[in-house]
Structures are given as C-alpha cells and as structure tokens.
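Please treat every number below as a calculation from the coordinates, not as lab data. Predicted model, so just to flag it, every value in this text is computed and none were measured. Cβ atoms are built from the backbone, for glycine too; each structure is taken alone.
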Structure 1
Amino acid sequence: MILSDKRILEEMDKQTIKIEPYKRECLGSNSYDVHLGKILATYDNNELDAKKHNTITHFEIPDEGFVLLPNMFYLGVTEEYTETHAHVPFLEGKSSTGRLGIDIHATAGKGDVGFCGNWTLEISVKQPVKVYKGMPIGQLIYFPVEGEIEVKYNQKSNAKYSGQPNLPVESMMWKNKF
C-alpha cells in the first residue's frame, strides 16, 4: 500500500516524514516530486574496484545547464533533504525524466526506515541530454512497514550513507567485508 497525499501530509505533521524544502505544489496524489541539486560528480577513474575507495570529483551545474553523455556515469543529488522514520521511501524517476532517456538510479531506488539525508542519484542517459539544477528529476513514494523496526537505518553503527549531505556520495562498497 502506498501513502496518499493526505497520509503524507499527516505523517509530515507527526514528523515521521520530513522534506526540506517542502513545496505544496510538488505533492502529487501519492508521491512527492524531488529536484536535481546543483552538484554532479563523476568517478576519477574509468575502471572501478569494489574493494577500493573509488574517488569522485564534484562540479556545479552551470545556469545554462549541463549535457549528460551516454557511456558516462554521473552521481547527482536531490535538492531536497528527507527523513523517513516510520515508512519505506522509494525514489522513482518521473515519466517526463524517463521520456528524455534519463535513468536516475541503477539499483538503489529504495531507502530504509530511518534514512536521513539528500538522495544520491545514479544517473545515466540513452542519448545526450541537457539537464538543469532545480529541474524535477524524480518522485518519492512511501510504503507503510509491517511490524516493528528493531534498529532504524540512522541508528545503525554500520550505516554507510546516513546523514548524506547535499553532495553526491560515491560508493562505499569498499567498507564491506568480503
């Protein structure tokens, strides 16, 4: 079951869902539109190693926009900071974004109960497309959780992405033991 607009507003009043900045016109009937932040990043090396810390370089999207290229992988960030304390948040692309050939996540569309931060976007494109800071990029939907949560994400000692800043964050796979 997905939360409706009224239920999202109720949960925001109870502070189990937080969205900053919040704009009423971005609330859909069962989702909230999020926007592309002003910073993108790319990995410094073309070959990545899952056991090593792969560094990234951040850059700001100019006012005139930035052309994303196929065969490149970009990390972006949502303009919005969110907290979700009692629901499972899912980030999906908007249909208008998809119709431009923009994918906003490779695999990580689901958040965890207790996620607090800006969402890092895993962006790839099918053909060159110009993007702009502040453009609608995705939508958050919220699912209720069945049962009690033992430890929320933001309370886990090994939560690698808790408190994400308003900058794209690179993979932290290298912190895992394997």
Structure 2
Amino acid sequence: MVILPIDDLIPVGTSEWWILAGIAAFGRGCDLLSTYIATPGLVLEGNPVARRLGWRWGLPVNLLVVLLAAGWPILVVSLATTSFLVAARNLQSAWLMRSMGEWGYRRWISEQLQQGHRGLAWGCHLGEAALFGVVGLVLVWFSRWQLVPFGVGLGIASYAVAVAGFTSLSLWRSRP
C-alpha cells in the first residue's frame, strides 16, 4: 500500500501518478457522462463555463485538467470527490430531464418557480449546500492532515460551494 503525503507532488509517469490520473479521470468521466445523460444539449448545464465550452472543447479541457491534477494527490482526491457528488446530483433528475426533454424540463422548472415561493426554493438550495459544507468542513477539521479524509472533506466543501454558486446564479437569471 502506498501512503502519499498530503502536500507532496508526484512525478509524471510514476505508478502513483497513473493511479491518481485514473482516479481523476474516473471522477471527471462520471461527471461528464451524467451531464450527457441529463442534458446532451447542455441546455440545463448549471456551470456557465462548461456550457460555453460545449462538448467540443469541454472534453479536451477536462482531459488537460486530469493530466495536470494527477501530480498533486490532494487535488485529485478533492476533484474526484466533487465530481462524484456532481454526477450523483445529475443522475438524481436525469430521467425526468430526458423524459420531458431539456427544454420541456427547463420550462416546467421555470413554471414551478413562478407558481411557488422563490425565497423558499432559494433557501432550500442554500440549505442543501450549507449542510454539505458542514460535513466537508468537519471532515477537513478532524482529518489531522491525512490525505484522504482531508481531500474528501475539501471535495465535499467544494461541492457545497458549487451548488450554492451555480444554483444561486440559475435562480438569479430566472427571476421575473
């Protein structure tokens, strides 16, 4: 078993580097695949950078991210954790997005926001993000600087920031 320190860099091409590259690639691949399942046209993509890059540029950019991240274990663990959580969130509603169609689902969500209480929707999404953030920060705090618990905690906290940021951006853009 290889134990990697939290702050060391791994030389490119070593067996550890390849393992970390595989972990990062699997995490990013899960995120990309779940995004494709949910919104192949990227109509529902919450990340404006990813939406702007599209699939043509998004795939090579993600490959570059994986190759660059693979040398830094803490980054790989946190990136993979965030990617797995994003993929899980995508898959949660992907079936509904696909059955209604991307534009139909977008229209339906917009109608629900118009009929419901926008503050409640915002509060629920921010509450979800805050709860994930607490879990992540508790893991970071109690990790004693061990690579895996620290990296997983950092990844969960990063996911919380992404949920809060991208959901708030989406709700802000959809206001009447």
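So the values come out like this:
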read-out: Comparison of 1, 2 - label where distance in nm of label points 7 Å out along Cα→Cβ at positions 73 and 145 is highest; value: 1
read-out: Value 27, 22, 13, calculated as semi-axes √(5λ) of the Cα gyration tensor in Å, assigned to which of 1, 2; value: 1
read-out: Which of 1, 2 yields -28000 [helix-only ellipticity at 222 nm (-39500 (n - 2.57) for each DSSP H run of 4 or more, over all residues; to 500), calculated]; value: 2
read-out: Comparison of 1, 2 by mean count of other Cβ atoms within 10 Å over residues 33-40 - largest value held by; value: 1
